[in-house]
1. Here relative contact order in percent (Cα under 8 Å, 6 or more apart) has been calculated and equals 19, so which of P, Q was it run on?
2. Just checking, which of P, Q has the largest value of distance in nm of label points 7 Å out along Cα→Cβ at positions 50 and 218?
3. One of P, Q was used to compute helix-only ellipticity at 222 nm (-39500 (n - 2.57) for each DSSP H run of 4 or more, over all residues; to 500), and the answer was -12500. Which one was it?
4. Which structure, out of P, Q, was log10 I(q)/I(0) by the Debye sum over Cα atoms at q = 0.07, 0.12, 0.15 Å⁻¹ derived from, given a value of -0.20, -0.61, -0.99?
5. If we compute mean projected area of the Cα convex hull in nm², for residues 34-137 alone for structures P, Q, which one ends up with the highest value?
6. Can you spot which of P, Q the value 2.5 was calculated from, given it is distance in nm of label points 7 Å out along Cα→Cβ at positions 18 and 98?
7. Ranked by distance in nm of label points 7 Å out along Cα→Cβ at positions 66 and 162, which of P, Q sits at the highest value?
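Since every read-out is calculated from the coordinates, none of them should be taken as a lab result. No experiment lies behind these values; they were computed from the predicted model shown. Cβ atoms are built from the backbone, for glycine too; each structure is taken alone.
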Structure P
Amino acid sequence: MKRTFEELVDEAASVSVEGWEFSWLDGRATEVRPSWGYQRFMAERLAGAAAGLDVQTGGGEVLAGAGRFPPLMVATESWAPNLAKATRLLHPRGCVVVSDSDEPPLPFADGAFDLVTSRHPVTVWWEEISRVLAPGGTYLSQQVGPESVFELVEYFLGPLSAERRRARHPDDARAGAEAAGLEVVDLRFERLRTEFFDVGAVIYFLRKVIWMVPGFTVEEYLPRLRELHERLESEGPFVATTTRFLIEARKPG
């Protein structure tokens, strides 16, 4: 039986959005993954590292699935629910989880790590990444690109400015890395298809990825959500375009 709008909304508005995995969306939304396979790529780098740092680790899910850790492994996170989840996942693996505000400086000495990783960081402080990398060390990151899922964002917010559409461009990441003294050795970009099958999936996504529609609440957008529910019922999935880029940068030395 089809579920009512009210049932879908009540469920999605109350479910926990702690952590940084999206299994709740299984069967309710799909996203094509980037071709490079970030977790596999990260695992290869970690296996050859002596000291690793995962910045903005979320709930630690991606790092925990990466296989063998280097002798020294540290992760940072700022949001308390994620911090607790990451600690539960990563401490048994020998990884130290550090509470950090995601503002400079990183709480580590110069040259402390030969590998720094980060999946979908909200911000990248390139000077700090460069500072904590040892000479010859590597930064590896998969990041959200420009205009990611903007079809959905603009459904709620209306047309966005050219400046906001340009934000998070991979060319800017390259420029930031180079300005901090790093050499970009790999930069890849892909546009990927995303589909939302019910309004509950949309609510969950916007509650979890809070920067997409800042300040999103069900109450504020209830009329728009009802319209979206009716559209999904009559037309099928809401299709959006996710953008991702992979950047690998090396510190000379």
Structure Q
Amino acid sequence: MSERTIALVTGANKGIGYEIAAGLGARGMSVGVGARDDGRRAVAVEKLRAAGVDAFGVPLDVTDDESVAAAARLLEERAGRLDVLVNNAAITGGGPQEPTVVDLATVRTVVETNVLGVIRVTNAMLPLLRRSTSPRIVNMSSGVASLTRQSQGGDVGPISAAYAPSKTFLNAVTIQYVKELQGTNILVNAACPGYVATDLNGHRGHRTPEQGAATAIRLATLPDGGPTGGFFEDAGVVPW
């Protein structure tokens, strides 16, 4: 069994996920780079290793049961446990997403990745996380998930009947995991990266992926007794 802290980051081949992997690796963790695309995953692992990170590839499609099960087996064989899980993989689903015109297939596809994918991966990894002395789960949410901010008006992203509600759904699921895991040492939190320039938004964001990764890295490295069941950004708590 590895003595290093073992982390898995989904959707880690680029953008915020890559920077989360890099940040955890810089803190001495052995980081599994979860990604669907073999080529992009290999390039990311090579780049991380060149930067001194103990990185390894994890073939992972969060929408596929067998792919997720195979990823859990890989981690079992490699380390015998998992210490940190960052559920980062997500899609926007494209447009239009006004609720009066959105294609229901778009909503289903987005929820499949952004919500069901998180449940699928988390449940597959929980047996390994339970073997850790300080397990951490971080779900990458978004400021657009905040019903408080959405209902107060202002600039909280475009009208969205798929992406934004999927992140609100994810926040709700996060709290249900917290309730079920109460009394264990597993800390579960949601992170908002801010408006980051990534492929997800056509690089329109004003923050860098490295800045967007900061909150997730902090939550992934919380000390024992740290917060659980929270929704956080750089500035502090995000209102539900």
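1. It traces back to Q.
2. P
3. Q
4. Q
5. By mean projected area of the Cα convex hull in nm², for residues 34-137 alone, the leading structure of P, Q is Q.
6. Details: P: 2.5; Q: 3.6.
Computing distance in nm of label points 7 Å out along Cα→Cβ at positions 18 and 98 on every structure in P, Q gives 2.5 only for P.
7. Comparing P, Q by distance in nm of label points 7 Å out along Cα→Cβ at positions 66 and 162, the maximum is at P.
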